[in-house]
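Throughout, read-outs are computed from the coordinates displayed, never taken from laboratory work. Just so it is clear, the model here is predicted, and its values are computed rather than measured. Cβ atoms are built from the backbone, for glycine too; each structure is taken alone.
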Structure 1
């Protein structure tokens, strides 16, 4: 049985790129015998998520003719599960608190730029240079009591513990990758797993929730292909089941850029309210 999901964040109105992702996941489930399509609301960022955006998600997907199982899972209800996962990683000695601000990290990278062996590039730019990794335990405890911090994964230790990994790609990555893909979990460096004010960051929350919901096929844009490498590492460390993946092309605007929630002209809400027929969206997206 195939179980797919669409997991938007209610931080703005859905756009045509979201429509493509949602329809792709929906159709993959409905084409399979007893397939299931789930909707998950990724609402951990309480500072940016809004009830009106969540309501619009349901309205827009219904307008597109999609149906999903209820009740809908909201990540804001899953703090206990994330704490349990973090505790397991901590017990393995794989986490450490990081007290660096974005400015601190930028300054550290700037100081290291003349020593290439101290800097590394990932899919999103320079990797975190590991400034807090070697802090003594007593210093960590004292600072955690009084300062904001993030919990990071010591990826070198994690990779050594997990050993070689791979995932099954049913779609295609940015360079046409498909089949059994060997993993390089170091791509993003020591990723953030959680913050003092947020129970889980994206990479941890998504693998914990996909496992909880029994997702067997993750369909998503190929801009997230690289993220699969580190998420596969977290699955291995936490003993979670491994879904297959089907990354798909992105829907781009006339300038060749990804659609943004800030671009009101292509939000589904705007199209819906200006009389665009929902059946025309599939044709517009090439589906």
Structure 2
């Protein structure tokens, strides 16, 4: 263990090592995984001067506590939780110095689901298939963090950017509108436009595999009501409709294939917003191309 490392004291509901993901392995059945909110993860690395692929800690719904062994510089992005260092509040989206022996605590964010703790130099756990990401579906990559884990900090970059803080976005609203393109199976449904007319509520059964929604079920048309769909390739942001008729938005740890019809696919710019949805949050879809 090198002189500089982070010791995990408490994890909250779920804390994982994530980076940009495991790219280029779909042909062998290995999904991308990676940070659920890719934009927040990338911002933290930019502020710290890290390479874009440096690994950070993805903390779901707060509860993370870490102790610094050696001096470190960290940055927190994503869901704006209340964060303190030795009980002293520190900023969000800003560089934070951790003295040797300091304890950093991440509270539960009032808005949003996932907060990212990045450290200058990155988290230097071993790579698996070119990535340090934890895939909760396949089990590839580091195990979910546990108290007592010690995470070595990688080599410190030579330069820091000239910007030391980034503006914090306004809290996520109670309802988000997501832009969606017609999927390959939109014609399977009696009224595809019902996807956009229906107010949907986020289910507590949601996870990194997919965000499940509650609302008035979508109905298949007569031609496709009893058809079975052979498994086909899936992508992050695809909206599958299982037999219940209630949509599932696929996230980073989704299966690489699936047999439920895909009614639509989110614009990639909106998928990070899905990663920050919490149970009972409300979703409205908006078609950005005709489904006729």
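Okay, here's what the table says:
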{"quantity": "Ranking 1, 2 by distance in nm of label points 7 Å out along Cα→Cβ at positions 22 and 54, the structure that comes out highest", "calculated": "2"}
{"quantity": "Entry that produces 153 once volume of the Cα convex hull per residue in Å³, for residues 30-189 alone is calculated, selected from 1, 2", "calculated": "2"}
{"quantity": "Structure (1, 2) behind the derived value -11500 of helix-only ellipticity at 222 nm (-39500 (n - 2.57) for each DSSP H run of 4 or more, over all residues; to 500)", "calculated": "1"}
{"quantity": "Structure with the greatest value (metric distance in nm of label points 7 Å out along Cα→Cβ at positions 70 and 110, set 1, 2)", "calculated": "1"}
{"quantity": "Among 1, 2, which structure scores highest (criterion: Rg/Rh (Cα atoms, Kirkwood Rh))", "calculated": "2"}
{"quantity": "Value 2.2, calculated as distance in nm of label points 7 Å out along Cα→Cβ at positions 14 and 166, assigned to which of 1, 2", "calculated": "2"}
